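Peer 1: The next part holds the structures, each set out as C-alpha cells.
Values quoted throughout were computed directly from the atomic coordinates according to the rules given, and no laboratory measurement underlies them. In this text the structure is predicted, and so the values were computed from the model without any measurement. Cβ atoms are built from the backbone, for glycine too; each structure is taken alone.
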Structure I
Amino acid sequence: MMAIRTGLGLTLAGFLVSHVASAADPDCALLSYGAGVDGDTNCVSLSTAASSFNGLLRDQGSEVGVILLHGRNTAFDGRPMVHHPNAVVVKQLRTQLSGLGYSTLSIETPSLPAAADRNGNGRADFFEYAANEDTMTAEVFSRINVAIEALAARSVKRVLLAGFSMGSRYATAATAAAQLGLLGNSRDVVGLIGAGMVSSLAGSAPTVAAPTTITDLNGYDTLGNLALVTVPVLDIYGNRDSAVATTAAARRTAYAGTLANYTQLSLACPDFAGQPYYFKRNGAVALSNVYTENRCHQLRNGYTYDSATDTFALDVAMVGNPARPLEVAVTEWLAANRSFASGTVPTPGAGLLMVVGILAWRKRVC
C-alpha cells in the first residue's frame with residue numbers, strides 16, 4: 001500500500017469537490033496588484049472549500065485554455081502579495097498566449113499563514129513552505145481544479161498548465177496528478193510550460209514512485225513529478241540562473257515521455273558578472289536596481305547605464321512583446337504542438353515564425 005502523508009489541513013472531500021464562487025468579481029483597481037492589470041483582463045473571484053482567491057481572466061472563446069501560476073509569495077497570508085498573478089513571467093505569458101487566441105486564467109496561489117513564520121523574520125521562506133507542503137499542495141490542487149472548471153464553464157475543453165519558479169513546481173505536480181487521473185476535474189491537461197523550473201525543495205517529502213492517491217504527490221518535487229508526466233513539456237530558463245541551469249539535464253532525464261516531446265530552452269541573460277546591468281522595477285530603471293542571478297531567474301530585460309548622459313539603455317531584451325525571446329519561444333513551441341490548438345486558436349503568422357527561425361539566442365535540447 002502506498003504511504004499517504006498526514007497533516008492535511010483540508011479534508012479530501014472539501015479539497016476535491018471545489019467550486020466556483022458566487023461572489024461578485026472584484027474591482028481590479030482594489031487589488032494590491034490591480035494598477036498593473038490591463039483593460040483586456042477581467043478580475044475574477046473564485047473559491048475552494050478552504051479559501052477565496054482571485055484570478056486574471058482573458059476569455060478568447062477558445063477550446064484550449066491556459067492556467068498560469070506565479071512564483072513564491074514571500075509575504076504571509078493577509079499581507080499584500082509580493083508575487084502575484086500579474087507579476088514577472090506570468091504577466092508576459094498570459095498576455096502573449098491570449099494574443100495567440102488561447103483563453104488564459106492566471107490565479108493567486110496560496111500564501112503561508114503567519115503562524116508558519118518559524119524564524120520570526122516576517123518573510124515566507126522556502127523551508128517554511130517545505131514544512132507546510134501537505135496543506136499548500138492540497139490547496140494548490142484545489143485552486144487549479146477551480147480554475148479549470150471556471151474555464152470549462154466557458155468554452156475550454158483542453159488545458160495547458162504554465163508556471164514560473166514555485167509555480168512551475170505546482171504546475172508539474174498538477175500535470176502529474178491529471179495524468180494519473182487524480183486531479184479530479186472535467187478537462188484534459190494536455191501540456192506543461194515551466195519557466196525557471198526548480199527541482200525538489202529541501203525538507204519536504206518526495207513524491208512516491210507509484211502514486212495511488214493525490215496525497216502521494218509532493219507539490220515541490222519537480223523531478224519526482226516529471227517522472228510521471230508524458231504530455232509535451234516546455235522547460236525554459238535563463239542561462240545564468242545557475243540553480244535551474246545546472247539541473248536541466250536532470251529534469252530532462254526524469255521526464256517520463258518521449259524526449260521528442262520535451263523541449264528545453266536556455267535564454268541568454270545579460271552578462272551581469274562581466275559588467276553592471278540594471279532592470280526595471282515598477283516601470284523605472286535606477287542604479288539601485290542591480291541585475292543579479294535572481295533577475296535572470298525572472299527573465300528580466302537588462303539595461304546598461306551611461307554616466308556621461310545619465311541615461312539607461314535596453315541592451316539585452318528577454319521579454320515584453322511578441323518578438324522577444326520568451327514570447328517567441330512559447331509561440332514556436334505551441335506551433336510545433338498543434339494538437340493543443342482548435343479552430344478558434346489561430347496559427348502564428350509567417351512573419352513571426354520567420355523571426356523564430358533566425359533567432360540566434362536560443363539553444364534547443366530534445
Structure II
Amino acid sequence: MTKNSTLNLSNSLDLFQYGEALGHGELHVKMDPASGLRAIVAIHNTNLGPALGGCRLYDYDTTEAAIFDAMRLARGMSYKASISNLNLGGGKSVIIKPKGAFDRVALFEAFGKFIDELGGRYITAVDSGVTIDDMDVIQRHTPYVATTSSHSEGGGDPSYSTALGVFQGMRAAAKLKLNRDNLAGLHVVIQGAGHVGYPLAKHLHEAGARLTVCDISAASTQRCADEFGATVVAPNDIFTVPGDIFAPCALGAILNDQSIGQLSTKIIAGSANNQLAEARHGAVLMQKGILYIPDYVINAGGLIEAAAMYQNDHPELVRQKVLALYDSVHEIAKQALATHTDPAEVADAIAAARIYGASPLAAAA
C-alpha cells in the first residue's frame with residue numbers, strides 16, 4: 001500500500017506492479033461482441049463493505065489506459081468512502097466506447113448483466129459519459145445500481161450534492177487560510193462549468209463571491225455569465241487568473257509543474273478527481289503556500305448521495321452528511337497547517353487507518 005494517491009505510469013510499470021502499489025484487490029473484464037461491450041470493473045477494497053463507484057464511458061486510446069484509469073479511480077473511491085465514514089469499499093468501472101455507431105441500450109443491458117454476475121461485490125453509479133437513462137437500463141438486469149431515475153426526487157443525479165460539498169469545503173478552507181467566516185467578495189476561479197461547476201457557481205454567487213469561469217462549452221460559460229455575472233476566459237488562460245480560490249471541476253491531473261507555476265491563488269478546492277498529476281505536487285503546492293484540499297475529501301458529496309440512494313436513506317439525512325463535509329475539510333486542513341504536512345498525506349492517513357485497521361501513522365507508512 002502507498003500513502004500517495006497519484007502514481008506515475010510508465011512503460012515499465014505493468015498491471016500487477018500498479019495493482020500492488022495501489023493496494024488493489026480485484027480486476028474483472030467482460031467482452032460482449034454482440035453489443036460491442038468491452039468493460040472493466042476494478043474493485044480496490046471491500047473491508048468496509050461492497051465497493052461503490054461510478055461507471056465511465058470513454059474513448060480510451062488503449063486498453064491499458066482504460067485498465068489503469070479504472071484501478072486508479074477505484075483506489076480513490078475506497079479512500080473517499082472511508083474518509084466520509086461510509087461502510088463501503090471502493091470500485092470503479094469503465095466501458096471503452098465502441099468505434100462508430102452502436103446500440104446504447106444493448107451496450108448497457110450487457111453491462112448490467114456483467115454487474116449482476118459479480119453478485120453485489122460492486123455497485124455501479126453514474127459517471128462521465130454515462131446518463132441516468134443508462135443507469136435505468138442497467139437496473140433492468142441487476143439490483144446493484146445506484147443513481148437511477150427512481151432513486152431520488154432529484155432524478156438520481158448526485159452532481160448537486162457534489163457541488164454543495166465542495167462549497168462547504170471552500171468555506172472551511174477560507175476560514176482556516178483566509179480567516180474568513182464567509183465567501184462574500186472572494187474571487188473564485190472555476191475550471192469547468194458543467195454538471196458540478198454550474199451548481200457550485202450558483203452557490204458561490206448566492207454567497208456573494210466574484211466568479212471567473214472557463215469551459216470547452218461556450219454555452220456553459222455563457223450561462224454562468226448571464227446568471228451570475230461571471231467573467232469568462234479561455235481554458236488555456238484559467239491558471240493565470242489571479243484569485244483567492246481555484247476550483248478544478250473538469251479534468252484530472254491538471255496540477256503539474258507548469259500549471260502550479262502559473263497559479264496565483266491561496267486555496268485549491270474543486271470537484272475534479274485526481275487533480276495532482278503526481279503525488280509530489282501536493283508538497284509543491286504546500287511549499288508555495290497554497291492550501292490544497294484533497295479532491296476525494298471535498299468532492300465526496302456525490303458518493304454520499306449515491307450511497308444514500310442505494311440504501312434508501314431520507315434526503316434530509318443525506319443533506320446533513322454533505323453539510324458535514326465542512327467539518328471533515330476543516331479538520332484535515334487544520335492538521336496539515338499545524339504540522340506543515342501535505343493535506344493529501346493527512347487525508348490518506350486518516351482514510352487508510354479506517355480501511356486497514358491501523359493507526360493513522362502506521363497506515364500511512
Structure III
Amino acid sequence: MKKLSKQNVYDILVGCTILGTGGGGSLEEGLKLIDKALQAGKEFVLADLNEVPDDAMVGIPYRCGAVSPETVENQKQYKELPRIAEEPALRALEEMEEYLGQKFYGVMSTELGGGNTAIAFYTGAMLGKYIIDADPAGRSVPELQHSTFYINGLPIHPIAVVNEFGDVAIVKEVVNDERAEALVRAMAVASGNSVGVVDHPAKISDIKGAVIPGAISYALKIGEAYRRSKEAKSDLAAEVAKAGGGYVLFKGRVSDYNWDTVDGFTIGDVSIDGDGEYAGSSYKIWYKNEHIISWRDGDVDVTVPDLICIINDDTAEPLTNPNHQKGMRVSVFGLPAPKEWRTEAGLKAFGPRHFGYDFDYIPIEEKYS
C-alpha cells in the first residue's frame with residue numbers, strides 16, 4: 001500500500017489526461033475533486049493488485065457521456081430540476097453497495113482520463129476505500145464495451161446509474177456490453193449528457209487477470225515526465241513520448257476543426273498545418289470523445305488502439321476535445337497501446353474496423369521505428 005501525496009495525485013491526473021487521448025473528462029474539474037477530498041482530510045491510498053485479498057470486492061465508479069460543453073438548450077431544459085449534493089458516481093457506488101448488501105474494499109478507474117480517474121480517486125478517498133493500481137483500458141475509450149473486462153468475458157452487470165438530478169437506476173442484468181452501452185448512453189443523453197456509473201462489481205480474484213496491472217503507476221510515470229519537461233522548458237511532446245516508448249508524429253498549427261454532440265458522444269476532427277520540419281505537410285485526427293484515427297497528407301498514420309495525444313504548445317498543457325482554436329500551436333505524439341488491446345479479441349472490439357473504417361490496425365512502432 002502507498003499513501004499518495006498531493007503531487008503524486010496531480011502527476012497521475014496530468015498523466016491520465018495525456019493518456020486520455022483527448023477524452024477522459026476535464027483535468028480542471030478532476031483536480032477540483034482531489035482538492036475537495038484533501039480539504040476534507042481524506043487520503044488517497046494506492047494498492048497493488050497483489051496486495052488486495054482475493055475475496056475483496058471492487059467497484060468501478062465513473063462518469064459516462066459526452067466531453068463537449070452543455071448546450072444552452074440543455075441548460076434551459078434542466079433548469080427547474082433539483083441537484084444532488086454528492087458526486088453522482090459516488091452516489092452510484094453507495095447505491096451498488098446497498099443493492100449488493102456488502103461493502104467495497106476498493107475502487108478502480110474505468111479508464112485513464114483527467115476526469116474519470118479523478119472520480120475514482122475521489123470516490124475512494126471520500127468513502128475510505130483503497131484505489132487499485134490497475135484499470136481495464138490503459139487509456140481513455142469512448143464506449144462501455146471498450147474494456148479488457150469485455151474481451152475477457154466478465155459480465156458488466158449489475159450497473160448502478162445516477163444523474164445529478166437524483167434519478168437512480170439499478171440495471172440488474174443486460175444481454176451484453178453493447179446493450180449496456182446503449183442503455184447507459186441513453187440515460188446520459190436524458191441527463192445533460194452525463195451520468196455517474198458503477199459497473200463490474202466483483203471480487204478481485206475474478207478480475208485480476210482481466211485488467212491492465214500498474215495502469216495508475218504508468219500514468220504517474222507519464223505525469224512526472226511531463227512535469228520535469230515543463231520545468232526544464234524542454235520539448236514536452238518528445239520527452240513524454242520517450243517516457244511512454246512512443247514517437248512524435250507531427251507539429252504545427254490548427255487550421256480547422258469541427259465537432260458536434262451526437263447520441264451522447266463528442267464527435268469531430270481537427271486539421272493541422274505543419275511547422276518547421278513538418279512544413280508543407282498536413283495532419284488530421286478524427287475523434288469520438290477520444291482520438292481514433294489520424295492521417296498524414298491524406299494517408300492513414302496512427303489508429304486505435306494506439307494512443308494519439310496532443311499537447312497545446314501555446315500553454316504547455318495536454319489538449320482535450322473539443323477545445324481547439326485556429327492558429328493554436330500543437331504537437332502530436334503517439335504511444336503504443338497496452339498489449340491486451342493488440343490481441344485478436346482486443347482489435348475486434350477496439351480496432352479501426354469497429355469504427356467503420358475499412359483497414360486494419362498497424363502497430364505504431366512498425367511505422368516509426
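Peer 1: Consider the structures I, II, III: one of them gives 29, 18, 17 for semi-axes √(5λ) of the Cα gyration tensor in Å, for residues 123-322 alone as calculated from the coordinates. Say which.
Peer 2: Details: I: 34, 18, 17; II: 29, 18, 17; III: 34, 22, 16.
Source structure: II.
Peer 1: Ranked by distance in nm of label points 7 Å out along Cα→Cβ at positions 51 and 299, which of I, II, III sits at the highest value?
Peer 2: III
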